[in-house]
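Structures follow.
Each value in this text was obtained by applying a stated rule to the coordinates, not by laboratory testing. Keep in mind it's a predicted model, so treat the numbers as computed, not measured. Cβ atoms are built from the backbone, for glycine too; each structure is taken alone.
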Structure 1
């Protein structure tokens, strides 16, 4: 790992293998303005006008991965350019769309909802209201095709991920993990907590743009109702 840059001690750059560098500007909590600068920097590095030839640029949550050919360019040159570009980047505030995701809360697909509400000192209805009143920002995509890490979860709803992940969580499950929210784009193992279910497909290979959401999009969860466990055929195992 390189030493922190003296001009910006929050900017940390680490090696990721021999062909990647990770710019990490994360603090104790998510920073929206830093994320906007990350998006702007990613756009600059992808531009044909960028003096730095890179193979891939991947925005994360307050961080940015840059993949390059170490036989064509020295890592120190990438690091120097990355820091210079970061210092001059301006927040990209105009990125993204606002998208509504209809959610049926509770039921077998949202079996963690009652315990999460209890842990937060809220009724189920209060928990749902606070979850759905918030405006979320898609910070990045990862983990699986179409999975979006969304910032904006109210602090009182945050919860550590499950100590024992589920072996199978249904596609469309609306989830929270730590201080982030998300939606399962496919059926897969997960340690996130399930609140409910949406019929909206987050990932579809038959669409011209397979991923429904992209970094910078704003998301609102719209309640369709709150149901009891008996109202659903079990989709979580």
Structure 2
């Protein structure tokens, strides 16, 4: 089944660095890898991002997003909040949690709360959809739930009709391009090399999303000890261009 044009445009919007959620401020420990000279060339960068995809984005954030999407489609707020709580618990470095929740709050503001104001729903289904989205935005605003970015992303995707797998692919792709952009701004890599790494990682993005899109929330886990250590060291680094 083809993705509806409006849903496809939503995917483009969610995957675009132009979306003002603060993603450009996060490197998720990549800056610390570079500060400690652990990344020397494109092969090192490719290997690191592939590991992020297989150990964090796939089994953790993709699982969270997919389950949030399913909860939103079912209108099950309790299930959604449980997904958000689980993601918060398994995200160890403080900077990673803060980056994710700040981005989630901005996404709520821009694409949930902000765009739900001012219009009347066309039918009962639209009213239910808007009611759920409003409840999520309110819960985040009142600090009743952390509001992690993949969770809010899943709600927005479901709200706009973007299928679950396509939503996961969009998120994983934007995660990779965000880190590649950080690597480029840190002055170690040029445009051509960055594009080569991105092309090489596309099959990995597809594989991890297809593998984890149907995982139960209880399977959500993250195992990337060195990345977490880099994130924790970054909190105390004397030279920081990124917030994580």
Structure 3
């Protein structure tokens, strides 16, 4: 069973971090939710430490499906950030009857990866994480936010970064989006460089029952950069699931 942290929520929900991340990504956002149900922030296999057992987004989606069965959640919403959003998309396409809702945060139907990141993770992983990935992930970053970002990354298992970004590079479900039947929230920072707003526009246009929201003055890591704003949007969506 995946490791997870539990928070209050208006509807059962599972929150999935992005590439090279861990469940601490969601801590401040989920601390701002309220309700009588559970929000579970999970660590995907190999995060923040451990063996790499999933080589593709689909592998991660199947591990998450196993977790949902073991956790006994009632028609949960699944919320994914970046690669976690790809995992949520894959799950919603392959197992549409098992989700009560879908939240896609800072993600896309196809996750292209800048060659500078891939090559850097092969040759100089820590330098690439600190000098490229982290600065590109925020609209504005200070020392405190930088420390929080480091805590939310699986820097104790550097090989998982390359594994995850290669999994992202192979992800493309653009043709499958019309199959998604779950009620969906698409949310993105308006200054996101990693998964730009046009990707969220595409998701919302292709998913039948979706709404699109943007968080002002936020980059890619909006659960860290704008946790209160994101929590308000997520709270309202989860309340609407009934």
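One of 1, 2, 3 was used to compute mean count of other Cβ atoms within 10 Å over residues 84-91, and the answer was 29.0. Which one was it? Before the final figure, lay out the partial values.
Numbers: 1: 15.0; 2: 20.1; 3: 29.0.
Derived from 3, not from the others.
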Next on the checklist: To test your reading of the models, identify which of 1, 2, 3 gives 2.7 for distance in nm of label points 7 Å out along Cα→Cβ at positions 92 and 108 when calculated.
Outcome noted: 2
Next on the checklist: Tell me which structure, out of 1, 2, 3, gives 1.5 once distance in nm of label points 7 Å out along Cα→Cβ at positions 12 and 36 is calculated.
Outcome noted: 3
Next on the checklist: When helix-only ellipticity at 222 nm (-39500 (n - 2.57) for each DSSP H run of 4 or more, over all residues; to 500) is computed for each of 1, 2, 3, which one produces -19500?
Outcome noted: 2
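Tell me which of 1, 2, 3 gives -0.31, -0.48, -0.69, -1.28 when you compute log10 I(q)/I(0) by the Debye sum over Cα atoms at q = 0.09, 0.11, 0.13, 0.17 Å⁻¹. Numbers along the way, then the final one.
Numbers: 1: -0.43, -0.62, -0.82, -1.19; 2: -0.36, -0.54, -0.75, -1.27; 3: -0.31, -0.48, -0.69, -1.28.
For log10 I(q)/I(0) by the Debye sum over Cα atoms at q = 0.09, 0.11, 0.13, 0.17 Å⁻¹, the value -0.31, -0.48, -0.69, -1.28 is produced by structure 3.
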Checklist entry - Given a computed value of 44 for percent of Cα pairs over 22 Å apart, for residues 60-155 alone, which structure among 1, 2, 3 does it belong to? => result 3
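Rank structures 1, 2, 3 by relative contact order in percent (Cα under 8 Å, 6 or more apart) and report only the one at the top, that is, the highest.
On the way: 1: 21; 2: 42; 3: 24.
Across 1, 2, 3, relative contact order in percent (Cα under 8 Å, 6 or more apart) peaks for 2.
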